[in-house]
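Below are structures written as structure tokens.
Please treat every number below as a calculation from the coordinates, not as lab data. Only a predicted model underlies this, so the values are computations on that prediction, with no experimental measurement involved. Cβ atoms are built from the backbone, for glycine too; each structure is taken alone.
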Structure 1
């Protein structure tokens, strides 16, 4: 009898310990992330999602689409087959949204769109009919184009070539349209729009051909960072005074900026990858973020900032050599960890995303010094 009682007590203790362990155990979600190819901007975007998931003790499977649109569908299909708990999806082709949505619906796998989201309301409505559609986050693309146009006009630049991608890209096309409207309204003239093929991600060849047909324009607008890099490389074959401006802040762009090969660059360092992963993590934890209409949010107004040549070293320290947000900051962007974190709180995080805000935080963390901040000319007190 005594032996029976001892065994019973041990069994209860073991049973109770199991439940304590189960209650305290963090859910280790496995998330699949596709990236279009081995290019700085694309890898940065994917890595910005990766560090969020890993901060929550999740794991990530990343797949390279090898710059092939058709392979995006295959890769996502394969990720679903591995049994991932959710997907962070990037696609430059709007026609793929319904296909990907149907795949995820059939497999009951939640997915979020990172960096590129559909402009068309019909597509947005269609996606929102899928209960496994988490939402999407993208940059304020039109504002990028307007900013570049205003900068060029302020410099007195009257002629340009635009280096961009094929028509319909959800990021590049809105930038181009907004740039063209603002630049031409201010008296500028676009001599040519050089469109790159799927095999030339930088548009260098197309830009070289355009420069032969339209010698010595005042500047080239590389609509994305890879296209800005292609413009710089294309100009190396010509003895022109042409300047380059671009939207995107990957390390090669920053180096060109410091060297004077790029006159102006702006961007948000692909923070949409970070925000998209936060949305997915909250969904997986059972705290989905819903907009004011109770729907999956599609937010395409993530702000950006200009980086000047004297700010390059500081920018690298704050953004390139470590994640944009610290682990403690990310963990508070969770309805599970922070009962006050809802869609309004999420929007507040995005709206507060500025160069000054991030530099101030890195100063607080001891990542940068006050002397470095002053030397870069950044006013963190405004």
Structure 2
């Protein structure tokens, strides 16, 4: 399917999602407590079948869900996305027992998942992880030794209220990305504690402390020392959809701006009659649509198995999140002081829009990925041409 075209069924589904978000999800979100997991909201997302769809659909469907929900209820979008981010490694790399235990509970909203990669000293440089998985001798199950996890994680969405964490720890010292293992760690594991962090964004974020937390071979996701692949495969799927979240926020800001500038009277007419305002709104629309097309292209590349996914995912995430920052800021400027008042939709978006330029790889990291992939492709093409001579 061309990246720039949605079929009528997809268009209708997006409209239905926006209606559901406005009528059924937003009231639950408004009753939630900022900075805490909203379990009634998760239950409703599960009842609507949206969480289970995360595990049955491709990247484009995920992007359409995230953009549509974000236009009407960013809290619902984020709650959905965090379930997917935390549980996708279990769905894609877990054992049958791990999937049977956790995926149904995540899908119906009764279990909260979290993706625990970042650390106080390892955010953008994920290969520098220091959380130590130290050998703990035989684990008593006849399948080799276990480990004890010691260290910290930070900036973890849904922490410390999640029911389980996908945790990335160093099993081989001084091995960079090659020495990291992914573990499924239930929240009630002895030695695991956490604390909330007060952040600009309203969704729950916290820190985790691991004090010799026991894990076994049965807790490994994928293969020991290959956990970085688990992390990157998850991020390659979710990075375009972070872009979709950003596009949804940009579109919501643009919608609000169109309504405001056509109704607000000033200087003998409406704001929309002023050329400077009209041109600003045109620029906001142009950038939003360009970002949307980039997101759809990256998602389609992922769904079709294109080897260029890392570059496309990075480009989509970079362009869309930077665009959303620009569009929301411009919308606030055109609305004036009213948009800065606590509780105004744009005030909410202004707080929400900043974080996506940092999490799941900051904008600077995305530029590094893009450049790395471009040069690798160039060198490969050059070697191929020289070999043909």
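In terms of mean count of other Cβ atoms within 10 Å over residues 161-168, the structure with the greatest value among 1, 2 is 2. In this comparison of 1, 2, the computed figure 4.6 for distance in nm of label points 7 Å out along Cα→Cβ at positions 33 and 265 is attributed to 2.
Tell me which structure, out of 1, 2, gives -0.49 once log10 I(q)/I(0) by the Debye sum over Cα atoms at q = 0.16 Å⁻¹, for residues 145-192 alone is calculated. Answer by label: 2.
Here distance in nm of label points 7 Å out along Cα→Cβ at positions 89 and 233 has been calculated and equals 3.1, so which of 1, 2 was it run on?
1
Sorting 1, 2 by mean count of other Cβ atoms within 10 Å over residues 41-48 from high to low puts 1 first, with the largest value. Of structures 1, 2, which gives 23.5, 99 when Rg and Dmax of the Cα atoms in Å is computed from the coordinates? Of the structures listed, the value fits 1.
A value of -18000 was derived for helix-only ellipticity at 222 nm (-39500 (n - 2.57) for each DSSP H run of 4 or more, over all residues; to 500); which structure in 1, 2 was it taken from?
Label of the originating structure: 2.
Given a computed value of 69 for percent of Cα pairs over 13 Å apart, for residues 105-168 alone, which structure among 1, 2 does it belong to? Here the read-out was taken from 2.
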